[in-house]
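Trainee: So, here come the structures, one by one.
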Structure 1
Amino acid sequence: MNASSALELWELLTRSGRMSRRSRKLLRSQDGSGAEDWFMHLPSCFNDALDIKENCGPPNPGWTQSGGFSFRKGDHIYNTSAAYQEWGTALKQTQFCFIVRTSSASGNNADGSRYPGDIVFSVLRINADRTGFDTLFDQRLSQDDFVHVLIAGPTGELAKRLS
């Protein structure tokens, strides 16, 4: 799913109120493909964090999506799939990395209201020698807003700090 379509689904997943069932539409395919125009690259190992799950039984078999985003401490997210290659090669093509420091998952409260979650992550940029990353700053967002940044890129103050 391209970034524009993913953002439309993100809007549905994060609005207040409980979804009656998990969606058959996915933010991106279960194998991690179909999101080449996202700001950050998320391989399939992040399916759980994006709340992409395979349902084996009725009433909704197959891959499904909901809005319980749960990125966790230690998650490293890069801007390109090249970052998951041999490290020397990866450093030549990678620009940014987000490292999750602390988090609480988003989801729905018992009363049906939305809890957007919380996340603190470090923003790193490749150094001038392309031998590693320099930490620029730490950022706090809701998990919901973090997923929006992963799809569409930063806006506002965060975008200014990254430029």
Structure 2
Amino acid sequence: MVSEPVIEVELVPVYTLRRTDNTRKVRALYNLQFPPDTWMGRNQAHWMLSNDVEPVAGFCSAAYLKDLKCGFFTAAWVRAAVRGGGIQRRMIRTRVNWSKKQGARFCLTYCAADNYGSLYNLLRCGFQAYWKSGWHVCVLKFEDISAHTINAALKRTSWDKGS
């Protein structure tokens, strides 16, 4: 009797990134993951990352600064066990597309000096990084935007850590 060869397959869970209006849940996750940071307020769009097994594997948020036509990415977090599969880049692209639909001329965010994973993903998605006050400020321009406009957006978000 000839036996069939055994093929081992590792199943990779599929995660879904969905827009949510559950601000309370996102804020609780934000406070858990970024305890020293200040919550950016209610006027944001939020997305939750989940699958059938894990109700929360990550989240991301963005705000639209209408007068500056800026999509500001306020937060992103992916659970350590599911990092490395392109999820954060999907979150970035989702927020870029949302910002464009709002009418944004550019997107803006920042990441800590030692957060090379986030910086790498932002660069891979077309952002340019600048060093300011010990942080990486990352900008994706859809059209020509002045440094003055970018600085005005930083000040508006209360990000400008004292510089």
Structure 3
Amino acid sequence: MSSETLTPELIEQEIEAAGEITDYLNNFILRLDWKKSAVMTNRKLIELFGEMDILNADRFPETPFERSQYSHLFLSLTPKQFFAAIDELVGTLGIDTIIDQLLGKRMELQTKHREISNGDLQENPDVISAQSHDNLHELNVAVKPVYIQMRLKGYNHADLTL
């Protein structure tokens, strides 16, 4: 579907048809700026490998299948430009504070999971898992407007979730 015919309503329908928003948005939250986190996100990996200023088209294998998954817009940008577009939308939409709070809560829950696994914390792992699931759902609901706006700008689903 071209971005010219794409509407917020059509994107909403895609998301609803997929069932669970977390499954549909997949790794989109890993494109966010996890400022205070040790989580190895897509953004942090690209930065670690020194690829922030390399065109996305040059970062991917030359196989037609792999390149065909991505939009021309995405391939024409560097990761730094792509992530800046996401950051700008987060700020413009005024959801940066809630996203930071939800990401902070996500980090707390992941730390609790590790501590339970190590035997350092005596809490019910099922409760923590349920809280983690709810947090992930809230986080994906919070970032959905960013995803929709990025799609309307011409990015495709693969650009945002693979």
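Every read-out reported here was derived from the displayed coordinates using simple, explicitly stated rules and does not represent laboratory data. Predicted, not measured: the structure shown is a model, and the values here were computed from it. Cβ atoms are built from the backbone, for glycine too; each structure is taken alone.
Trainee: A value of 4.5 was computed for distance in nm of label points 7 Å out along Cα→Cβ at positions 86 and 142; which of 1, 2, 3 is the source structure?
Mentor: 1
Trainee: Same structure, new question: Once relative contact order in percent (Cα under 8 Å, 6 or more apart) is calculated for every structure in 1, 2, 3, which label goes with the largest value?
Mentor: 3
Trainee: Right, something else. Where does the value -19500 come from, among 1, 2, 3, when helix-only ellipticity at 222 nm (-39500 (n - 2.57) for each DSSP H run of 4 or more, over all residues; to 500) is the thing being computed?
Mentor: 3
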